Structure formats: structure tokens, C-alpha cells
Structure 1
Amino acid sequence: MDLRGLLATHLKLRHLVLVLAIAEQGSLVRAAEELYLTQPALSRALREAEHAVGAPLFERTGRGMVPTPAGQACLEHARAIIGHLSTLQRRVDELTDPEVGLVRVGAHVTGANLLLPRAVARLTVERPRVEVRLREAPPETLIQELGSGDLDLLVGRVTDHPSTARLRLVPLYREEFRIVAASGHPAHALPEVSLQDLVKHRWVVPLANTPLRDQLEQNFRNAGLAPPAQQVEAAAPATLRTLVAEAGFLALMPESMAVAEPGLQMLGLHLTGLAQQVGLMLHPDRPLTPSALLLAEILRDVGDEIGRELEDTTPTAPAKRNAV
């Protein structure tokens, strides 16, 4: 690393902050208001940033300030740098007073129902003055917020997928996604349930362009079927539960969640490729704060316990392998 060259660079931290503000606000006027600057001062600072980078960072359009390709690259690095600085400050604060801290955790369905609540409960007993902020959102949103430093770690489905290629993945336990239906659903009366029987029913399906959605649709294609015609795309567990329990939809649900849901039953059909690793997703080169590191250790312990519990679970119906 050329440390002497970095000392001579004209690109400063304030330039990265203002580039982020302009991108978030979409205009110089709103960005200036957000940063408590005058618009001329912000315009001058933007020109300094563009001179330091050596390329225009924004294009003025009818839709506002739009990042150029160089601006987009600058934004990606700016988010990472600001995220690192934020984490650095919190690490120093927690080293000064180890009993106080803040952990920001993202979760998407898998892990949010059992793994994360158990771990957070233990953390707050061990460190009562540590604040925990839980964030549930679609996977692509959580991954972006992890990259920008708005989240310390993610809990959920750990899989090789383009969306997770840049993350550090820490598997904790393995479980299946199972097809669930309300207890009175006609599918439970079938002697040999198959995808041919289920495709005509209404489904709650995972979000598009996620590994789980891709694998569900692949199961239908492997059976010579198109995906269900009647489907609702949903990610929120509460929405999924209500549609299944009250409206007769079928859905995929982690086994640990399915066995705990009153009024829902798993079907005997097992789909291929839907056994999942549940675990942690971490930024590859940003260290955790002491509080976040402690939560990660507790998550490992709870994950081991859940893994053993799932091994002891007795299926509610005889298992059938993807009959078509």
C-alpha cells in the first residue's frame, strides 16, 4: 500500500460523505439541506471530489442527480469506508465500557423465528445494557445494508448464490424447507401427494431471484410442470402464515417454524434442493464489535442446539420423495 501517496491525495472523507448524501437525496438542494451546507459550498465540494477522482461523479438529468459509472464505483467504496469508520467508533466505545454496546442484526424468515430470538434473549441476560436492533427485510436489502455498514451481521439461509458471493458465510445447522398447508386443506387427504396434485392450488411463493424461489420453480420444471398459475409473492412470515392458515394457500416454511405453527401441517412430499444451511453472513473484511462478536458466539451455541432438536423431530407424515 502506498501510504505516502495516500497522504498526498486530494480525496477526503468529507468528499465521500457528500457523494453519499447527493446520491441518497437525488439533488444538490436536498443534499445541502441534509448536510447543513449552502448549495454553492456543496457544489464546490463536489467539483473538488470529481477533480480528486479524475472523473465526473454525477449527471444532472430531469430525474435529478444520477451517478455516472465512476460515481457508482465511488459510492460503493464510500459506503464501505463510512461503514468501517462507524464500526471503528463503536468498537472503541465498547472497549472503553464493555458492558454497553449496540448490535444491528438483519434476518430474513429463516432464523428469525427461532435461532435469533433465542440468541438475543441470552445476550440481553448476559449483557443487559447492550442494545439490539433487529431488521427484517428482503435478502437483497439486508445484503446491501451489511455492505454499507448499517448492519453488523445477517442471520438466515446460507447458500452459494451470486447475491452472497462477496460475504463470509458461517453455517450453523441444516434443515429442510417443507410444504405446509392448513390442517383442513384437501392435500392432506391425498394418499400419495405429488407436485401434479399441488400445482393447481394457490401458493405463497418466495421473492423472485432468490435461491429458494429458483429451487422451488426448478422442482416444478423437473416434474414437467410450469410453476403454479395462482401465486402470491411474499416474504413477511406473518403474511405467509395468514394466507396459509386462513385462505387455503400452500407455502414453503422452514421445518423448525412449521412444527411450531398451530393449525398448520407439513405435507409428506419432500422437494429436492430445499435442504438448507442456516447460519451467519458477515462482511468479509470488517471486524465485529465486541457485542456483535458475543452475539455471533451465542448464535453458534443456539444453532448447535437447534440442529440437535431437528435431528430428534419425528415427521408428522410418512416421507415421500418428490413424487411426480
Structure 2
Amino acid sequence: MDTNETHSGIKRRTLLACGAALAATQPFASGLAHASAYPSETINYIVAFGVGGGSDIVARTMAKVIDEKKLIPVKMLVENRPGGSGAVGYSYISSRKGNPYYLGGVGVSFFTTPLLGKMPLSYKDFTPLAAIARSPYILAVLADSKIKSIDDLKSAKGLTIGSAGAVSDPALLSHLLNKELGSSIKVVPYDGEGEVMAAVLGKHLDLLFGNPNEILEQVNAGKMRALAVTSAERMESLPEVPSFKELGHDIVHTQLRGIIMPKDVPAEAVSYWEGVMKTVSESPEWRSQYVDRFNEIPLFLDSKQFGEEIVATSQRYETLMRELGLIK
């Protein structure tokens, strides 16, 4: 065999091998070079909490709408990886850096767990895709409570309010309420939202902050009465109940229902999912199966807008938690 041909063959095989190795290190970037090639395999939606919770409901309803409308050419698998106040699930998503076949949802723990030092990650380790709804909180009392308005809280003594855990939206909102009103309502931690509701109904607590899907059933049944909502404006489902902002109090807070991906995913994947999420958020199926059913606030924020909102939300949590002495 000719020596030059041998060297040429070796060189050619070496180049091919190097090219294959390079392609292996960039499977997603190369796969997205042609828009029609993505997605080409199962999308894995990781829920960092247990089955049946708010984050799980968002994921499964979204997946159902996407399937019903045939918005993607592949299957979406929803998998729960609870533990460590979200740390287990979020760490799993983050470990798939650059992989556009993994999605996750943003919950309260997405912000508070890193701030508490219980997760070696932060929002900076993820890619924001879109926000598709907001969940406000309602401050409520029993229907026969002597508390008739927010002003009554200023002078009332010995009031108690429940919270699922020491660091949760209801707990932080309760402390913020005390700060705004100059009141001294005692925050009592419970193991879950159901226990808080039972305590209020059993007259062991005076107030609670809850999402619409927790409160409205009791309000509509005449067992509870809503005092104010934490959205910037009144809710369509409670048109007679004012917002804190309307009453002149600086309490505006809603839980974002948004979708994230691992860090460093291709820009084409982000654009693809922005389009899918916008279609979902504007669909009658999403409206009926999620927004109207759970009395959420309809919303769509693209990746850039959602990213800015994530930064602002994290800063808001950090400021409040420092003021409350929860972090230094």
C-alpha cells in the first residue's frame, strides 16, 4: 500500500473521529440547526414537588392542553421529583445544562430555598421560557368574624393567622401585613394548607392568606369572607373585594406560574417554547381547564419579560426575608 495513501487514510479517519467527537459534545446545538429537527424526542417536565400540588397541576394541565392541540410532535412526560423544599427537582433540572428536552416550573421554593442556603443553585442557573398565569392571594376570615375590613386589623388585639411552614408566601405576606398596618397579628405555622383552613373553620385561627382555589369555595358557601386580594387590581371572581393596593397599602404579590429550562439551552429552543406557551396561554382549553377552574389571573410573559420578573421577585423575597431576620 502506498505510504502517502496510508497517511491520507489515517488523517481522514482521524478528522472524521474528531468531527464525531465534536458533534457528540454539541448534540443539541447541532440538532437545532434546522428548526424542523426540534423537538425530536420526549420532553421531560420535572415537577420539584409532589403529586396534586399547585406546581403539579400546572404541569399536567399544560401537558394535557399541548397534547389536545397537537402543539408539539413528540410526547411530554411529567415526572415528580420532590424533596428538600424543591432542591431535589431543581438540582436535577440544572444538571441537564444545555439540554432543551427538560422543562420545569417556578414555585415559591424556587426563590426561597436558595436564599435560605438550602440549595446550591439560584435562578441564574436556569433559562426562563415564559410565564402563563398568576395566582393571587386572598386574605379571609370566617363569615361571622368581627373583623369586617382591613382597617379593623389595625386596632384588633390577639389575632392569629396561619401559614403552611415558617417560610411561605402566606407567612411572608402576614409579616408584610403587620409591617404595613402596624398590627401585631401572630403567625402560626402548620404542616400544610389544609390544616390552616381546618384551623380557621374550627375557630382556632382568625385569618389566613390563601390562593383562590383554596378560598373561593368557602366564600361561595358562605363560610368565609374575603377582606382583600394581593393582586394589583380586583379579581374577576371577587369583584366586590378590594385589592390592598386600592386600599392604599403596599402589598402586591402574586405567585408566578412560569416555565424554565436548564442553563445554556439553544436560543432556538427558547423561541420554540415561547411560541408554544403563548398558544397555550391564549387557548380556550387553558382558560377553561386551568385559569377559570382555579381562578387564576391570565397572563403571558415571554422569556425576556419573565426573566426580568424572576429577578425582581427574587429581590423582593430577599429584601423581605432580611427584614424578617430569616436571612442575614
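When distance in nm of label points 7 Å out along Cα→Cβ at positions 105 and 257 is computed across structures 1, 2, the figure 0.8 traces back to 2.
Match the computed value 178 of volume of the Cα convex hull per residue in Å³ to one of the structures 1, 2, and report its label. Label of the originating structure: 1.
Throughout, read-outs are computed from the coordinates displayed, never taken from laboratory work. Computed from a prediction, not measured in an experiment: that's the story for all the values here. Cβ atoms are built from the backbone, for glycine too; each structure is taken alone.
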